[in-house]
Structure 1
Amino acid sequence: MSAVSVQAIVGAAPSPIEAPDVDYATISPLLIILGAAVLGVLVEAFVPRAYRFVTQIAVAVVGVVAAFVATVVVGAGLDTVDGEVTGRGGPTAMGSLSVDGPAVVTWAMLLFFGLLGVLLFAERRLDGGLSAFTSQASTPPGSADERHATRLRIEHSEVFPLAMFALGGMMFFASANDLLGMFVALEVLSLPLYLMCGLARRRRLLSQEAAMKYFLLGAFSSAFFLYGIAMVYGYAGSFGLAEISTAVSSQIGGQNLLLAGMALILVGLLFKVAAVPFHAWTPDVYQGAPTPVTAFMAAGTKAAAFVAMLRIFFVAFGGARWDWAPAVWAIAIITMLFGAIASIAQTDVKRMLAYSSIAHAGFLLVGMAGLTSGDGVTSVSAVLFYLVAYGAAAIGAFAVVTLVRDAGGETTHLGRWAGLGKESPVLAVAFTIFLLSFAGIPLTGGFISKWSVFAAAWDGGAWPLVVVGVVASALALFFYIRVVVLLFFAPPQGDGPTVAVPSPLTWSVVAITVAVTIVLGVLPGPLLDLVQQAGAFVR
């Protein structure tokens with residue numbers, strides 16, 4: 001047989017496989033966080049138990065700080081012109097990641113929240129030298145095995161690598177440039193949170209119930225998200241956001257498939273941001289999870305999910321704006337009003353903050369509905385600023401919750417908080433500042449953040465949402481002021497609230513978040529300028 005016939009049978013020589021194009025320096029913040037998570041797993045395997053907790057704290061803090069420095073370096077190297085990155089950045093890792101202005105700002109924001117969360121996780125003075133996490137999650141609550149593990153002072157130091165994996169998933173989720181990568185990131189950030197929600201040292205049954213609810217409903221929302229991705233792929237023939245945008249703009253046909261895919265993806269994302277009617281998990285999970293986990297989750301998950309939502313609907317589905325905008329309008333109105341009204345009836349401070357979180361999801365949707373660009377405050381910039389202001393106040397508020405205690409641990413019934421202003425004026429003033437920021441009172445970050453999203457919506461023609469937002473803010477203000485009156489002017493019940501004396505870790509979280517809340521209200525210009533410069537997605 002001749003060489004020609006052999007070649008005809010075998011076929012032409014295969015083309016060489018190209019090495020993936022990955023700019024490791026650009027995605028170094030993400031790699032550092034995931035590396036810290038993997039190193040934390042190795043610490044659990046090789047470091048003696050007596051030294052694990054402190055070692056895990058060091059690994060997590062060093063990893064977050066190093067990733068933040070790398071984020072600043074990457075951000076300084078970005079050079080954008082009309083939304084296009086001309087310097088270091090842009091699509092990388094075979095187009096699966098988009099390192100643009102919103103991504104870098106979100107990375108910095110998430111790392112800031114992650115550092116505060118790690119400091120709260122590391123607090124050990126409030127429970128007799130032990131952390132807020134159970135000694136052994138595998139033991140039944142109240143069993144002899146649990147009491148034995150507590151006597152041996154065993155701690156779940158695994159929460160630190162779990163938090164790093166969740167933080168890495170959040171960073172990946174906010175910067176993913178294709179839908180399949182977003183789904184992987186969604187699971188990476190969600191699974192560790194499901195676990196950590198069930199690890200509370202006290203009230204373990206309530207904590208386990210919260211974890212189960214979060215897991216089951218989260219699984220349903222992920223299924224909706226994945227099914228929507230499949231439909232959009234069937235429509236566009238690609239997972240890439242840019243390719244989907246081209247298909248949407250070209251109106252290639254199969255519009256029903258596109259509409260169904262957009263609707264299912266929106267449902268999956270609205271669950272993560274706790275928007276009505278996909279909010280049912282929020283009060284129970286916020287109440288039952290360990291408070292440090294609630295603080296980290298309330299700030300980080302909302303930030304990552306909202307930026308991912310903006311990226312999908314502004315970049316991929318921007319050409320179909322008039323198809324999805326009415327749904328966003330309706331959900332924003334319902335979410336704002338429901339969150340504000342439902343918070344009035346709450347008697348538990350953690351559930352009150354949960355319904356406040358729902359209302360703030362509605363305000364953020366108002367900013368998204370504006371879809372404005374130009375010289376004013378853009379929708380993306382307004383949402384980024386809002387996420388920073390809300391996240392700082394939320395973490396600070398939950399840090400205060402960890403300090404008001406009784407013999408059973410944290411006391412979250414609002415009646416037990418009466419007279420806190422006399423017992424601990426500093427703590428009561430700090431909590432008041434956070435509440436005023438949630439309400440949008442001037443000289444706090446909450447006021448500037450609400451003004452920014454309302455301005456973006458007004459410029460974008462969504463003035464009815466602004467009117468509803470003002471009404472919802474007024475309704476919420478009633479309850480926030482009522483809590484302030486309770487703290488300073490109501491007579492204490494019984495012996496009054498008891499304030500635990502924490503380590504400098506928790507005090508530093510409270511002090512930092514108070515400072516950020518006030519600075520963003522008094523001097524918001526630098527951050528507003530930063531998010532305005534970084535407020536364009538790479539297409």
Structure 2
Amino acid sequence: MSYQTAIQEAAKLIETHPNWTGVTPEAVARTRLQNRFRTGLDIARYTAEIMRKDIAAYDNDPAKYTQSLGCWHGFIGQQKLIAIKKHFGTTERRYLYLSGWMIAALRSEFGPLPDQSMHEKTSVPALIEELYTFLRQADARELGMLFREIDAARDAGDHNRERELIAQVDNYQTHVVPIIADIDAGFGNPEATYLLAKKMIEAGACALQIENQVSDEKQCGHQDGKVTVPHEEFVAKIRALRHAFLELGVDDGIIVARTDSLGAGLTKQIAFSAAEGDIGDQYNAFLDAEEVTDGQHINGEVLITRGNKVLRPKRLRSNLFQFREGTGADRCVLDCINALRNGADLLWIETEKPHVEQIASMVDRIREVIPDAKLVYNNSPSFNWTLNFRQQVFDTWKEAGKDVSAYDRAKLMSADYDDSELAAEADEKIRTFQRDASKRAGIFHHLITLPTYHTAALSTDNLAKEYFGEQGMLGYVANVQRKEIRQGIAAVKHQNMAGSDLGDDHKEYFSGEAALKAGGKHNTMNQFSA
């Protein structure tokens with residue numbers, strides 16, 4: 001809706017209520033434009049449409065991949081989008097990621113927890129709602145600043161400037177972008193998954209990521225001890241997500257099916273198989289098992305058949321069953337094909353290192369069956385990116401016959417190599433990793449799960465060292481505030497960022513000339529206008 005249309009519609013409404021004294025059409029129009037999204041479902045439908053368009057664009061051109069960064073607080077997500085708009089002028093193909101790891105580590109009432117689905121599941125939709133509250137407030141703040149400029153131009157009689165500013169309002173791009181939200185392994189059975197998914201969608205999530213681990217044995221994707229479930233159980237949860245989307249009218253909702261099979265050597269149970277070669281039989285074929293002859297089995301053992309052989313799967317004291325070593329990639333491929341055939345939109349293959357060809361080797365096989373298969377990929381801080389890529393370059397050079405005698409492969413992380421030719425080539429491969437992997441390995445979306453966990457720790461360490469050391473207050477001023485001013489960081493005016501100016505606008509709308517506003521000449525935020 002255009003600025004003028006919004007004013008006209010408000011005027012028509014107010015005219016029918018003569019007792020609505022002091023309510024002006026322009027003020028009503030402004031608050032309506034500042035609150036474009038009335039509910040979380042409005043957001044979910046809007047952002048799902050964005051993601052579907054981005055997926056279609058990527059299918060036509062793999063250079064048009066998408067990106068996101070993980071968030072654990074609404075302010076963090078808000079500042080990312082403000083920064084994106086400031087630096088790039090558009091939020092196109094840039095999302096937010098909601099990480100279960102970050103909620104467990106930073107948002108649980110139990111205190112810091114490992115990524116094992118022990119945190120309160122209600123904290124997941126609560127964070128989605130919080131993120132969108134902050135993004136909507138960023139819209140209201142930025143539009144409010146434009147409205148103030150319109151008033152100033154109007155007071156100065158500068159009609160050209162007023163028209164330019166109104167055009168900016170009419171073409172305003174919201175900070176509200178898609179959130180890909182982590183629902184872990186569903187926090188229970190399919191019914192529990194469905195109920196939680198509804199809460200997440202109602203909060204605004206258009207894309208839900210679910211993994212094929214056992215819900216009550218769930219582990220972080222980059223730790224040991226992962227246990228997967230048979231395909232039928234995982235598909236039931238995919239269907240639960242789809243039902244949640246459809247029930248709430250988010251027909252374009254996105255389901256990201258994650259497989260942890262590459263690093264998972266255990267399964268909760270033997271899959272049900274009705275016929276040789278069905279999905280249950282294929283799952284069981286990967287079990288580590290030994291042939292049993294008559295009289296060798298004992299009471300309580302589980303036996304399966306392969307052809308005309310009777311086999312005893314290897315069962316651990318934990319009552320879990322073990323897969324054969326070296327079958328992880330094959331299981332990933334089967335997981336992905338089956339998930340796409342049963343309602344998933346995107347795939348997530350959790351790997352132990354960032355290696356384009358490793359990812360591509362699995363995606364190539366998936367695409368032989370489903371040609372448009374595409375991935376969401378975790379550019380994880382759990383990887384030592386520097387060491388991994390230096391070792392990749394070392395191995396490539398050695399295989400090509402290049403002299404690598406100046407390097408110790410086991411110590412390539414050393415700062416002694418930072419200025420070397422090998423380090424420079426490795427850094428270039430890191431720089432182009434997302435572009436290369438999107439083109440070669442079908443990765444539609446690149447994310448970093450917990451970047452702000454690390455940036456907060458790093459910046460706090462630096463501030464503590466300076467402020468509590470010899471630098472004192474200069475440690476804050478030189479390394480934080482002065483940089484905020486020089487770089488035009490919006491939060492340097494923290495009163496404005498927290499909504500003080502928005503509150504002043506509302507006071508004027510509600511109380512007119514009697515409004516007691518905070519933004520007067522004695523407000524210290526005026527010091528940052530210079």
Structure 3
Amino acid sequence: MSSEKPSPLFLGLDLSTQQLKAVIITEDTSVVHESAVNFTKDLPQYGTANGVIVGPGPGEATSPVAMWVHALDLLMERAQASGVDTSRVAAISGAGQQHGSVYWSSSAEKLLTTLNPEKSLLDQLVPGAFSVPNSPIWQDSSTTRECEELEVAVGGPQALADITGSRSYERFTGPQIKKIRRAHPIQYENTARISLVSSFVASLFLGRIAPIDVSDASGMNLMNVHLHKWVDSILEVAGGKELRGKLKEEPVEGGIALGEVHPYWTRRWGFPPECLIAPFAGDNPASVIALSAPGDAIMSLGTSTTFLLSIPPSAKPPKGFTSSHLLSHPTKEGALIAMLCYKNGALAREKIRDEYAQSSWDKYNEFVEASPPGNNKTLSFYFPLPEIIPPNVQGVFFYDISDPSSPVPKDIIPDSAHPRAILESQFLSIKVRIQDILPEDARPLHRLIVTGGSSANQTILQLAADVFGTKVYAATSGKEAAAIGGAQLARYTWWKGRNGSNGLFEEMVSGDPEKARLVAGPRSEVVNVYEGLVEPYKRCEALILQNWVSHQVTLGGSYTRYPAIE
């Protein structure tokens with residue numbers, strides 16, 4: 001009979017908007033278990049639509065904390081019923097939807113430390129542990145006033161971006177805290193601690209309030225993104241002098257061990273007493289961990305478009321911009337993640353397909369491949385929905401780059417040119433911002449990993465390779481990327497404990513199976529065309545924004561802030 005100890009397992013969780021997901025991986029990253037609790041389907045008693053309660057006020061979007069606690073109880077029941085051997089789980093970490101916040105009561109710490117394994121988490125923590133029953137989440141856009149006040153206090157949106165990595169956004173946690181302090185002063189006074197969604201889940205496993213991870217703290221407008229420290233002057237504007245005490249510890253780096261799992265989890269669910277709890281990250285940084293390495297970029301071509309670029313440590317830090325985000329990297333000290341978000345993604349491409357290519361992707365691709373790169377020096381911009389970058393612009397715009405001061409009438413653009421034109425427009429918007437963000441001493445983009453529905457379209461992938469001038473890979477494990485990233489963070493904490501505290505994440509994953517397959521490579525003659533369009537693109541976009549603001553003023557409208565979108 002063998003006395004060899006069973007190989008370790010690593011649990012990663014992802015508390016997203018619509019569901020709580022769990023993934024368990026082995027030391028060689030094989031996935032051995034997946035499960036999920038869908039909030040609308042499995043917990044309808046909380047009255048959410050896709051996990052969200054809209055209102056009662058304009059722009060308000062929240063989720064019941066009780067629903068999240070209940071989901072974790074249910075998730076564990078399902079894992080046990082499926083035969084998961086929790087006694088082999090060596091470490092736990094995970095991810096949470098960025099920007100959401102949880103408000104703990106003065107009773108919370110005691111309730112967490114004295115959890116009774118004979119009872120569910122829901123029965124013991126709700127409502128007593130929480131001073132605010134419904135947590136504001138990333139979809140909330142009700143804090144415009146707070147955003148403006150925060151930016152004014154710091155010296156403007158660019159000044160705030162230089163410090164925290166982003167200008168103030170309605171969904172960010174700093175403005176959300178500021179609103180709760182203003183609109184619900186008694187609840188705020190009764191709040192002993194504040195967590196993000198990520199650190200809230202870590203707290204449940206740890207049996208005490210967990211510190212916030214640096215990557216998720218980057219989405220708060222409260223932390224210096226370069227120093228990884230709370231900024232006292234901004235804390236005071238957002239939540240008064242008492243906010244530092246409600247946040248308590250400085251944000252923590254990934255890969256450290258916060259402690260061992262609380263005995264509740266050992267006695268009720270069979271986790272080993274030595275099971276480590278690692279910091280939980282934001283969902284976007286966790287996806288970066290799952291799919292890429294420093295120097296890579298991830299482009300999600302879903303309903304919206306999200307671009308994430310890992311920037312290795314540099315002697316000259318990247319610049320902060322008011323149209324992009326800088327997030328601290330969860331595992332590599334000094335590294336950053338640049339993030340761009342666009343509302344007009346797949347839906348805009350599908351609109352062009354339906355209007356000009358008979359609703360056929362085959363016809364769409366045929367038009368793309370038949371059109372010349374650069375569309376005969378015509379730049380086109382498509383914003384069927386109010387865009388985030390450039391902010392709030394809506395409409396369709398065409399320019400001849402030889403004379404951008406005179407927009408081109410739509411009716412002289414051939415129908416066959418639009419499919420290529422919208423792809424060029426969307427990708428060039430990202431390309432020009434990468435070049436502005438990257439430090440001068442940073443190497444060019446190493447490779448581009450594409451996820452989302454359009455990652456199956458070879459024509460779109462080839463155009464991306466040509467515009468960005470790099471090899472393009474399709475992700476092979478992107479479905480549950482945030483949860484897998486969480487499991488990798490758990491594995492990293494365990495691995496560092498065995499290999500010394502200075503072990504690098506890149507060392508650990510160096511022997512892992514490839515997470516993406518090569519699907520397209522750049523063609524040098526086409527790459528040169530798009531390099532020549534960078535400056536013209538900037539000029540045309542600046543004209544659009546200038547004319548849009550003037551148009552809004554002429555109509556007597558207000559130039560509103562960025563919509564809440566992730």
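Read-outs: derived from the displayed coordinates by stated rules, not from any lab. Treat the numbers as computed from the prediction; the structure is a model and nothing was measured. Cβ atoms are built from the backbone, for glycine too; each structure is taken alone.
Suppose you compute FRET efficiency 1/(1 + (r/R0)^6) of positions 22 and 446 (r between Cβ atoms, R0 = 35 Å, to 0.05) for every structure in 1, 2, 3: which one lands on 0.10? Before the final figure, lay out the partial values.
On the way: 1: 0.30; 2: 0.10; 3: 0.65.
Going through each structure in turn, the value belongs to 2.
Taking mean projected area of the Cα convex hull in nm² for each of 1, 2, 3, which is largest?
Working: 1: 28.8; 2: 33.8; 3: 26.9.
The structure with the largest value is 2.
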Once distance in nm of label points 7 Å out along Cα→Cβ at positions 174 and 390 is calculated for every structure in 1, 2, 3, which label goes with the largest value?
2
From 1, 2, 3, which structure was helix-only ellipticity at 222 nm (-39500 (n - 2.57) for each DSSP H run of 4 or more, over all residues; to 500) = -23000 calculated on?
1
Tell me which of 1, 2, 3 gives 3.9 when you compute distance in nm of label points 7 Å out along Cα→Cβ at positions 246 and 366.
1
